[in-house]
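Chemist: Down below are the structures I want you to see.
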Structure P
Amino acid sequence: MEKWIEIRKSGDFIEWGKELGIDPLCARIIRNRGIENLKEAEDYLNGGLGLLNDPFLLPDMEKAVTALCDAIDAGDRIRIIGDYDVDGVTSTVILMKGITAAGGNVSYSIPDRLRDGYGINDDLVRKASEDGIKLIITCDNGIAAASQVKLAYELGMKVIVTDHHQVPYSEDGDVKKEILPECEAVVDPHRDGSKYPYKGICGAMVAYKFMTALASRRKSVQLDEALDESVQFAALGTVCDVMELTGENRYLVREGIKRIKTTDNTGLRALMSANSLDASRIGTYSLSFVIGPSINSTGRLEQAGNSVKLLLSDDYDECLKEASHIKDLNDHRKNMTVTGLETAVRLIDEKNMLDDKILIVFLPDVHESIAGLVAGKLKESYNRPTLVITRGEDGLKGSGRSIPAYNMFEKLSEVKDLFTKFGGHAMAAGFSLEEKNLEELSEKLKASAGLTDDDLVREVRFDACVPLEYASVRLVKDIAKLEPVGVGNPGALFACPKVTISGISRMGKEGKYGNLTALSGGKRFRLIYFGDMDAFEGYLKEKYGENTVSELCAGKTQINLDICFEVGLNEFHGNESVDFKMKYYR
């Protein structure tokens, strides 16, 4: 079971509520998110693009803009090399739109996930040379590509690296030394000595900052329009690359979502239509679980360049046709993921892998493109750092997903000599290795895990103990002002101890979800549960007796449960009411 922790940051919530025009409980939630004073709270609720950090604080930004302007002025052919995930796709789109608007002769290339692997490689560099390219710009990759950058210079090209991943390093005793590509500019907030105040930005945000810096040097209506349109792509990249929605990320994503709701981008409109999304209700959930995975599916199963082409196109009929195909691809990817996850769970059970504090799961027959998805779901289920490794055409490929107590990038860096390719950050990583090194990798990572049993207990942090009857429509509307929510800025979560449950039924396809009747303060409430109903009913039987579930279904008994819940707004025929979603129970 989880460890429940109430967040207890102090403050004058009544005064904050008055000044901000919100319920004091909502003010408490804002304080719980680390906001220290009223000025910060006002920025949290209303901050926009004007609060973004100066792009020239990023390392080498001045050099990057100068090199790009020189190439544009010389009429040089420019090649953007992105990556095959949402962040790489949106980074590429931002640079394509911005550099085109500035008058640049620019094209793009996205690596094939299976053939090329992650980021820039020798073949892409050679192809650029054959195409007469004079300047390569990487986005969402390149920081670990010192040899590929060197090859580009040997072939007579210049390179600008824009990236957001951790910088690789060498170690001499206790001294770490960065290994940087030698090129015109390396723009990455994680570089040693970086003065950029907010390190946790994605590749699309770095690309947006680059184009913002360019626009400050090249004044044009076209570039300003491209920059304004690119806010929505930077927001999409930020959310889908699971960046924290705090500080400038939060300000940009809020503005990006506003633009997506009324977007003129033909490809985005087609994607929303193909997925039956109501543009007016777009939020972080739609980006994370519908639009983002659809774009990702092209890189996983076909060519991510198709998604770039979609977002750059103005032909709605063609875009709708492609968007429908992408949706079908994503549906296929979902089925593959379910099958891969089922295989992984069986293997974990058969080999008693939960005795280990880190999960290293070898799934040779699972498509390598979904390794990260399976790793993420296993990590969520078991709350352990998880590596899923598959067999590809050129050896083994793996993806890892981590928990806060385990810095995956640092731990994998300790064994980087076992990899043929490696990159990532604290919470996720990707790598390639020869199959002969798999056993040694597993042994070393398990031996160095350094995790305690307490590290593996999932923490559930809730904002306050609140009776169900306190949740009003007005409170729900105030809580909606906390959007966008996500990593680093979770949605409001409340606890209510000893809630009386008087009825249970199943709902949804194959009875997958739960519908609970709760009594509190003399009122009756409906709780929806989207978790594992089999596990929930098993818990009730173990705690209250074998016949409890059937008796609850028949309305013949009552039990008391501690619950954590979220609230939302339900609108039906002009009437508004509060929706309650049970998230955790004990």
Structure Q
Amino acid sequence: MIDDQFPTFSNLAGAGDLAAVREKFKEQPRALRLYDMFRQHDMPCDIENEITDIETINGVERIRKSDLVILDYNLDGSFDDNRKSVGLILRLAETSHFNTVVLYTNDPRLDQVWLDVAFSLKGGWKSPDKLLSGDPQNTWERLADNGITLPEISTELVKRYLVDGLKGLGEEQAVIAAELTSLNIDTSEHTALIEALIHLAVRERLADKTSTCGTTPRTLNGRCEADKPKWLQAGNCFIAIMGKTKLGTDGKPVDNDDIIGYLDSALKDWRPNLLQIVISEIQNILELEPLATDEMHLLNPEIQVGLFYYLLQRIGGVPPTDDGALFIPGIESIVDKLIENIRRKISANGMISSDAARLLRQELQGEDWPRAAVDDRTTFDLASRIAGVGVIPEPIDTIFKLNCFLNTEKFKRGHITTGSIVRTLGGEDYWICLSPACDMEDREPSNNQIWAKELFPVRAFVIVRLERIDGEVKEHKKAHKRAFEKATDGYTAFVENADGRHVFSLFRGGAAQPSYEFLFPANAGKVDLDHALTYPRFKAFRLGRPVSTEPVEHRTMMEVDFEVIGQMREQYASRFLQVIGQHLSRIGVDYVNLPKV
């Protein structure tokens, strides 16, 4: 509980004069009631009243370890200044831990509290001159120069924009658009101008607090309706907004201490979807299970010794360094083995799948499922409803995101491996590494592998040139659509990275066979994981025609800088590896096509 008017145990235990403590901390009776209530719910409770602590890194770290945070809205006694409490919420939203907060306020204007917190959580509010460009900006400046009054943005329109963006503005947008039309503004400019009006209205409301919001907008969920709990969710934070008082049966204000009941209603109204609940249950297993002493791992001495033996063999004769960086690939191999055991343990937990099945049954009961005839559009719309995403997304965006989630991930390994998608530094030629993973390890080969041992630390990998089918989705939707129609063939890679969205095919130009070559990475394929770099980099040698203005006949080994722009998941990389393996081991047979006569 964070409230500058609540006494801590230290305040009470160290006080020589309890009457002075009661005089200093005006809300001691409420603190006692809440403390007793949490104890009745078997929840240990602590109090924080040093407001400066919550602005420090250590203070936030201490608070985020709590399962529930009860946060006073006006921490410094000012009725209008909420910067300390909102600042803490923003910092909690950015932590790697999910935080549940009840914002507890004496302010009876809960709608206004909801809006103020939502504005700060959303962030990214820009002035019209920075938000607009082209014709809309010229129109805005012309209207301002002529002193023309622009349409007024309603609070309801702002609420819709906060949660659903421009796609969810509905009828309120039509009203503003009609006013813009009356000002002889072309309809093609309406959306941009309405967004600028919303940003301007929010900035005016925030006044000098705009700088605390951050420049990058967050995705925001929430509800602010009469007779319903008010809540917000952004980043790693869920906030229920609750008054310290409520109207009693006689119409007079009474203390409102039912925090658990209000939070329960708010969480049910948020209604996280089935996937979020499953992930939450997995997290609970990871937190509650004694994984570090599980018999599959560390209770068995043979397994402990065996894994360390595997690790020491894996790192070979690598000498220790100050940061231990040379040991990272070996540690990654051990981590992979441990994670696979944990994955099997979670997958075998019948409670997760049975509870998920029960929840899915409840979701589909009200949807007349199964239908006699179900087309793709109907199924897609139903998926959007049970996902609870509000505005239905574009199918092409959804399917890209889905395929990207299924078959690729961000590259985070210490060396390139099977399925690493690479390109020359800043170039437009792309390849995928398709040697077996055991041939791409960074350890020194055995004496029986004579050529590979002589080459080491240079290695020899098979890479396959990819055909890029895309570009930005908005510009190449037709190309993406064609790729999606053949996605189930299993020869396509979907990647989303700092450059945007990309679709790659294993076969170039409609050919039936992949185009492969050999690459010779230096330093056994280890990559530079410098966080200042957009993508991890490595050096390698390629055999090819040297760059020259004069025609040359010979080929030469060239040192080239590469960067890793994506990584296929293991199962999908194995699928590609199988394709190239069949190609390299193919047996030629003679057939004759019918002549075109």
Structure R
Amino acid sequence: MSNNSSYNELVLKFANVNGSGSASANTFCAKALFRMGIPVSAKNIFPSNIQGLPTWYEIKISESEQLARRDGIDVMVAMNAQTYEQDINEVLENGTFIYDSSLLRDFKRDDINIIGIPIAKLCADAYTDSRQRQLFKNIVYLGSLSLLIGIDFDVIKQLLSDQFGSKPKLYDQNIKALEIGRQYVKENIKYPLEKQVRKSNKNTNKIMINGNEAAGLGAVYAGATVASWYPITPSTSLVESFEKHAMKLRKNEDGTFNAAIMQAEDELSAVGMAIGANWNGARAFTATSGPGISLMSEFIGLAYFAEIPLVLFNIQRGGPSTGMPTRTQQSDVLSCAYASHGDTKQVLLFPADPNECFYFAIESFDYAERLQTPVIVLSDLDIGMNDWVVDKLEWDPNYKHDRGKVLNSKELENAKDFGRYKDVDGDGIPYRTIPATHPELGAYFTRGTSHNEYGGYTENGVIHAKTLDRLEKKFDTGKSLLPQPEIIINSPKTKIGIINFGSTTKAINETLNHLSSKGIGINHMRIRAFPFSKKIDNFINEHEVIFIVEQNRDAQMKKLLVNEIDSISSKLLSILNYDGMPLTAQFLIDKISEHLEEDIDINQLIAPPIKIV
């Protein structure tokens, strides 16, 4: 039996073929570990075709809750002969490589533990149906793992019961497959492995959820009743989540469905429908990815200039063009910040995990109506489609949705000289009405052409310039309304900072913990919204060197900061990762170490971290 240090600290990876039914078994494994109370992080690395290409599923298991992705595999379950060479090379020294030994192989590595289980043969002997033979191979290796690394068998059975409880025959077939894998291990393999798992209590008040599920649920709680969309990976499941939860929660007293989900013929139509629904008083949204943003830009500019609320979820993927549809990136920052032609600036929110996807989804509708402008929630594939362990989602029953400056019928009657585009309060935000608010006074003028304060058409350049200036003022007003940056001071004396946004946060935290253990304190700020808060200016001004971490080639966040904040470009050093994989802490540690070793001036700016007694 191994010592405690071998418990609950490993990376488990499955190598499969897309379309083989492996996703369900691999997800069962991650969920079983979660239900055992163990902190886990799951990454599904899948191709953009339907069937036949290699796919991988990684589970990082960490009692210490260091859950950023890590290179190097402790236990590999290799079920795809086409990728055996790649898969075995990823296994760390003294790690374990498990493969289907129905056809014996010589892998020529004597520094790892190689375990053969004749999974295909076992299934061929147990099942006559060819499809069952294929599907249940995945459940057989899950059964084997229950003994090899110690996954609680009762937990797995409960998961299967939850999934197939209403289909007893299918449940029994899955249990049979689990037992096949377990029986083979009992009779042929020494178990457990050195790397094992055991029950923990770290997941109290935690849930396992992906960002698209959380955002779709958040949109329901935000009061959204309209979703218009065109399917595109990796955003599709967000609208599907909204529909699923709305079907349960958006019901009238008579049981009829009180929401509209419309699949448009293309992305431009989808955003146009959402804009029209918002103009008409509904809370509406659309969801897309980078190529969709390109197609939607014309209508986004209309919503910006006509000042119509709009919520748009952009689940970023690898680009440009079609790019890598099933890989993650943060490469739409600039295209969203300045979406559309002319002088436009869009409000952006940057959630770091599914928990923030839920709350930002709710708040985004408030911001859109408060500021009367598009709000783009910039998630990515890693957050959107992978399962994360996060704090439970909480809802305050006293929460009041903020619909902004909307005049009702009586207020409209009492308003003196109402103009749709008048800046009455000096914050750049005019008052608006919902169409048909008043039978005589409710005319709702909206223009995408140049207009005066009353919504009337104009080609007067001076009036047009005043409108653009007011929109800029409104944008500045947003700086104090939007989520403020998260700032962690690891050392008050250091002159080095690091800035990130979105899904890279876990890797940043692990990196800073590592550097702290080496006596290096670096202060950290996570950007959560654009336009940038004054706190961001202050953080940058208080440091002499700032690392900007982002997952794109062109340092888009750095360029946005330089464009919006004066005289900071000489302070910013980019750390860029754009291979489509979630960021690892080791990559950051290596890059930061290179800078510290190469630049004596930077080295002199380091201060030790705060020691907490």
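Chemist: Computing FRET efficiency 1/(1 + (r/R0)^6) of positions 216 and 392 (r between Cβ atoms, R0 = 30 Å, to 0.05) for each of P, Q, R, which one ends up highest?
Modeler: Looking at the calculated values, the largest one is R.
Chemist: Identify which of structures P, Q, R gives the largest calculated value of Kirkwood radius over Cα pairs in Å, for residues 400-527 alone.
Modeler: Sorting by Kirkwood radius over Cα pairs in Å, for residues 400-527 alone in descending order puts P first.
Chemist: Still on this model: Comparing distance in nm of label points 7 Å out along Cα→Cβ at positions 112 and 344 across P, Q, R, which structure shows the greatest value?
Modeler: Answer by largest value of distance in nm of label points 7 Å out along Cα→Cβ at positions 112 and 344: Q.
Chemist: If you don't mind, another one. From which structure (P, Q, R) was semi-axes √(5λ) of the Cα gyration tensor in Å calculated, if the value obtained is 48, 31, 20?
Modeler: Going through each structure in turn, the value belongs to R.
Quick note: the coordinates plus some simple rules give every number you see, no bench work behind them. Model, not experiment: these values are computed from the prediction. Cβ atoms are built from the backbone, for glycine too; each structure is taken alone.
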